[in-house]
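Bear in mind these aren't lab numbers, they're just calculated from the coordinates by the rules spelled out. Because the structure is predicted, anything quoted here is derived from the model rather than measured. Cβ atoms are built from the backbone, for glycine too; each structure is taken alone.
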Structure I
Amino acid sequence: MGINAIQLAYLSVSYIRSTLANRFPVLESLFAPEFAETCTESGCWQSLLPFLASTYAGFAILSVAALFFRPGRELRLTILSAASMLLIMAAVRLLVVPAEFYIEGAALGASATQVAFALLLVLSGSLPYPTPSPEKR
């Protein structure tokens, strides 16, 4: 969860800084140049990225908070929720957004990273955490 929080916080800060400067290197390395340029010039990125940044920031905060949960059902649900968010984002990128919006291979690479993080989260959610006994609650 800690690595997930760092990744999401980085993206959140990067998107906020990009919005303020109207320069989007993270997105320019993912999207086709003509699409990225059009979105930068039209203000499309500036109108959408603050919301994406706040979503990432919220999930980063949840990931950090999960590190302090006592082991059990709550921790597992939080970990699996973070994993599902990453899997859904990867699936949307590959199955919903038209492929011509992306630089060749960039969508697959970004989605593969998200799937890898999701699998690590699922693995960590399936670890045998001790369940507190009823008298200790």
Structure II
Amino acid sequence: MAIQYHFNRDLKILFAKGVGIVSLDDLLRYGKEVLNMDEDLTGSVEYVDLSEATDITVSYHSAQQMLNIYQGWMERGIKASILYTPSDFSYGIARMISAVLSSVAGISPGGPLITRTPIPPENLKSWLAGRNEAGS
């Protein structure tokens, strides 16, 4: 699987990492698996590391298939998605996906948040709080 992930119950962080070629099917499978997790996701933050993704085969139109899953995540209580995108390519694809998902209000204004620098796990929630304060 091109997406590896685990949930840290103590930190309430869902860590995901895209490796190699990440397809729409990989993203949909990951999203559905998260929806079916037997965990309390209320207040959780998703952190996706795309530093090892060599390709992300998602178009604007195909990304629309992710909307129902994203809506389901909001209903499960995930409060934010943060995408670490160090390359220009992953940054561009992440912005496109974010534009599609921003049509679903609730997790964060404008959809997933994108960063070009990595964020240590212990700093994720304070980084998110700082972004939310700057945006309000």
Kindly point out which one of I, II the value -11500 was derived from, the read-out being helix-only ellipticity at 222 nm (-39500 (n - 2.57) for each DSSP H run of 4 or more, over all residues; to 500).
II
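Comparing FRET efficiency 1/(1 + (r/R0)^6) of positions 68 and 124 (r between Cβ atoms, R0 = 30 Å, to 0.05) across structures I, II, which is largest?
Working: I: 1.00; II: 0.70.
Checked I, II; max of FRET efficiency 1/(1 + (r/R0)^6) of positions 68 and 124 (r between Cβ atoms, R0 = 30 Å, to 0.05) sits with I.
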The value 0.95 for Cα Rg over 2.2 N^0.38 Å was derived from one model only; which of I, II is it?
II
For mean count of other Cβ atoms within 10 Å over residues 36-43, the calculated result is 11.1, so let me know which of I, II that is.
II
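For relative contact order in percent (Cα under 8 Å, 6 or more apart), which of the structures I, II scores highest? List each step's numbers first, then the result.
Details: I: 31; II: 22.
Largest value of relative contact order in percent (Cα under 8 Å, 6 or more apart): I.
Upon calculation of mean count of other Cβ atoms within 10 Å over residues 20-27 from the atomic coordinates, which of the structures I, II produces 17.4?
Details: I: 13.6; II: 17.4.
Structure II accounts for this read-out.
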